[in-house]
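Below are structures written as structure tokens.
All of the numbers you see were taken from the coordinates with simple rules; none came from a lab. Every value quoted in this text rests on a predicted model; they were computed, and no experiment measured them. Cβ atoms are built from the backbone, for glycine too; each structure is taken alone.
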Structure I
Amino acid sequence: MSDHATRAATRRPHVIDADEIADRLALQHLVAAYCHAIDRRDYALLATLYHDDAIDDHSPYYCGPVAGYIAWLPSMLGNWRATSHRVDTGIYVIDGDQAEGEVRATAWHRTTDGKRDFVAHGRYADRYTRRDGVWRFQHRAFILDWSEERTVETGDDFGSEGVAVGHAGEEDPVYRLLPLMGADRSSI
């Protein structure tokens, strides 16, 4: 195993060893798990993604300790019938047990009445800390680059009758279709 402290913390191309690959995969998994936890309203999972002393900054709506963020989320997400948080490109700089990441994100929200969509396009500016070998969020902030609002037009469902329909909570079909994920949800 290489010495994490001897790595160059850089965005520039460099030789990436197996330990750094593992760190980058762990950070990508953390970011993807956040999206899943938000969209499935899995607040227990969400709490495991942050260190207890972490800060979440979704200003101007909420900025403060992660426990307060998680307590605030149900009332905020209650305004939306469904959400879909997606991340695409991310760049990480790792320095020992500290890392930073800029992660591009799209957050889609449908109103409870189903008549309007709000889509935020932006980036997460993350600081991560590894403790006891596990990467978690230390500080997470959202940067809005632009947003759009759309009126939802209803129309032909293109033959989707009988297709499993997603839900925000534990009744989502993924937990029935993927038993390992369902068991993991109930154990948190």
Structure II
Amino acid sequence: MPPGVLRQLPNVLTTLRLLAVPLFAVLMLHASGGESPAAAVVFAFAAVTDFLDGELSRRLHAQSSYGRILDPVADRLLIDVAVIILWTDGRVPLALVLIVLARDAILLTSLLLGRGRHHGIRVNVVGKAGTLVTMIGLLLAIVTPAGAAATQIVLWSGVSLLVLGGLVYARALQRVPG
């Protein structure tokens, strides 16, 4: 593969993740009983692209403004759509949804309007771990019966890490010149 094409691969994966969100939503909304193997496959694919695009952009030295902005938007959109749909199916509690949505609204506002607009979201290990654990929890919520204890433990662990990662990000932004 030509180097120029290869360097675009992280952005292609981010775009595919964005396109997977409406497909995931449609599959979940048409699932009987709230469990959807097809939606789980789409969600898992999208989650894997999150980790692949970041790894590839670092290894290929292919960071771009497109990826710096749209990668976190795609991640947040995937997670936010999933928690909302899973809440409507009674698979995740409202408190979890509100925490995730509030955290993401603050994060995206910073990215689009605040100090983060010039710097993007710098990945921190706590936030990345939170995203991974939350995505695993959401995947479990898609394929397991509503209220499964193990799923709730994984979800709340992930959301706790997301909040902590958001605090780490906020602290880092305080050090950025306004």
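The figures follow:
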{"item": "Comparison of I, II - label where mean count of other Cβ atoms within 10 Å over residues 41-48 is highest", "result": "II"}
{"item": "Entry that produces 20 once relative contact order in percent (Cα under 8 Å, 6 or more apart) is calculated, selected from I, II", "result": "I"}
{"item": "Structure with the greatest value (metric distance in nm of label points 7 Å out along Cα→Cβ at positions 17 and 81, set I, II)", "result": "I"}
{"item": "Answer label among I, II for the case where P(r) over Cα pairs in 10 Å bins from 0, in percent, calculated from the coordinates, equals 10, 37, 35, 15, 3, 0", "result": "II"}
{"item": "Winner on FRET efficiency 1/(1 + (r/R0)^6) of positions 65 and 129 (r between Cβ atoms, R0 = 25 Å, to 0.05) once structures I, II are ranked, highest first", "result": "I"}
{"item": "Value -8000, calculated as helix-only ellipticity at 222 nm (-39500 (n - 2.57) for each DSSP H run of 4 or more, over all residues; to 500), assigned to which of I, II", "result": "I"}
